[in-house]
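Take a look at the structures below.
Please treat every number below as a calculation from the coordinates, not as lab data. Note that the structure is a prediction, hence the values are computed from the model and not measured. Cβ atoms are built from the backbone, for glycine too; each structure is taken alone.
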Structure 1
């Protein structure tokens with residue numbers, strides 16, 4: 001009998017298009033602290049490494065673009081990140097939407113006894129809240145957020161430890177994500193990587209290592225079936 005397959009999913013930009021709500025939270029913080037607000041396409045390039053990294057990178061990009069920026073310190077960066085998380089936690093699922101075909105694919109995986117977990121750099125409690133609000137939470141055996149362990153993606157241990165926790169087999173596991181952060185982690189963990197297009201990254205698909213490239217989750221069952229049969 002073929003051993004059970006494990007699929008790991010990134011969250012932001014992969015399972016759910018969260019950019020609209022991330023943008024609102026980001027711009028709330030920027031406005032409050034006297035920085036320039038950003039557009040949706042900019043946010044998609046900033047997301048993927050967690051709230052603190054998003055804020056830090058956003059400020060850095062403003063400095064590069066304008067050549068003008070007030071001095072910030074570690075305490076202010078911490079305050080901005082805290083403000084972002086507080087605001088975002090209260091407005092986490094206002095305009096966010098699941099990626100096309102996600103629900104049908106998750107149902108198919110469940111029916112085929114495929115273990116599923118989320119590996120995201122979004123904080124664990126925010127990830128769980130988001131997944132509960134969009135009714136996806138019960139599909140997953142484990143949610144590993146950016147603060148679940150002492151490391152996160154692109155560190156492969158984020159994936160490896162999650163697979164171990166749910167009793168999976170590294171050799172029968174797959175990662176699905178939307179950016180080089182996911183790709184790097186999957187490659188280092190030596191598991192196949194499926195890249196979904198139009199994700200949260202500055203890079204084009206041909207600049208990211210992947211084993212399969214998909215536009216959305218429609219028809220993904222055909223690819224996964226091959227791994228089940230191997």
Structure 2
């Protein structure tokens with residue numbers, strides 16, 4: 001891997017800047033539904049199906065722009081999206097070459113003095129399956145959908161997490177594991193929400209995969225003995 005070259009902007013970061021890593025997600029292959037969902041709402045460069053992608057969220061919020069600059073100048077990744085809120089800034093980058101995405105993430109960690117294990121734990125706030133959904137309820141979900149329609153008698157999975165961005169990898173793993181439809185997802189803000197629909201058996205498989213990856217992310221922190229602290233109560237979008 002080539003030596004990283006700091007950009008002009010990243011060189012001016014103060015030694016006293018205290019960074020906090022809220023989210024760090026590497027996805028090896030964006031599943032087609034998720035890639036298209038991101039592209040539908042995107043304002044920067046659309047990912048392609050099966051691109052590798054990284055979502056990284058840190059504080060202070062505006063420092064995300066220095067990190068974007070660093071990633072783009074040192075690798076061939078493309079910028080997918082940027083969200084800046086009161087405390088945290090979130091960036092998504094992607095590329096067909098997984099190595100480019102990994103290197104971009106490592107460049108940011110190196111610049112900030114953070115580790116992959118400094119990220120926040122995932123907390124599942126809502127884990128709900130509605131089986132055989134009624135037509136009126138299905139119409140509601142269809143009306144708020146940015147993806148597919150929900151049909152009467154389908155089963156619907158609703159997940160809510162904090163940090164919000166972890167729903168992206170939960171969604172991606174669910175789409176790998178099951179033949180389900182992505183209805184909507186909000187992967188930023190204080191909490192995130194994911195809605196998927198399909199047959200009862202496929203939704204059960206999707207839920208198992210989604211919750212499984214979130215459990216594994218927390219288990220990694222436990223096994224590493226991470227001492228990073230995060231106060232989600234101070235978050236204000």
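Rank structures 1, 2 by mean count of other Cβ atoms within 10 Å over residues 90-97 and report only the one at the top, that is, the highest.
Between 1, 2, the highest calculated value is found for 2.
Rank structures 1, 2 by relative contact order in percent (Cα under 8 Å, 6 or more apart) and report only the one at the top, that is, the highest.
1
Taking 17.6 as the value of mean count of other Cβ atoms within 10 Å over residues 34-41 derived from one of the structures shown (1, 2), identify that structure.
It traces back to 2.
Once volume of the Cα convex hull per residue in Å³, for residues 106-193 alone is calculated for all of 1, 2, which comes out largest?
2
helix-only ellipticity at 222 nm (-39500 (n - 2.57) for each DSSP H run of 4 or more, over all residues; to 500) was computed and gave -11000; which structure, 1, 2, did it come from?
2
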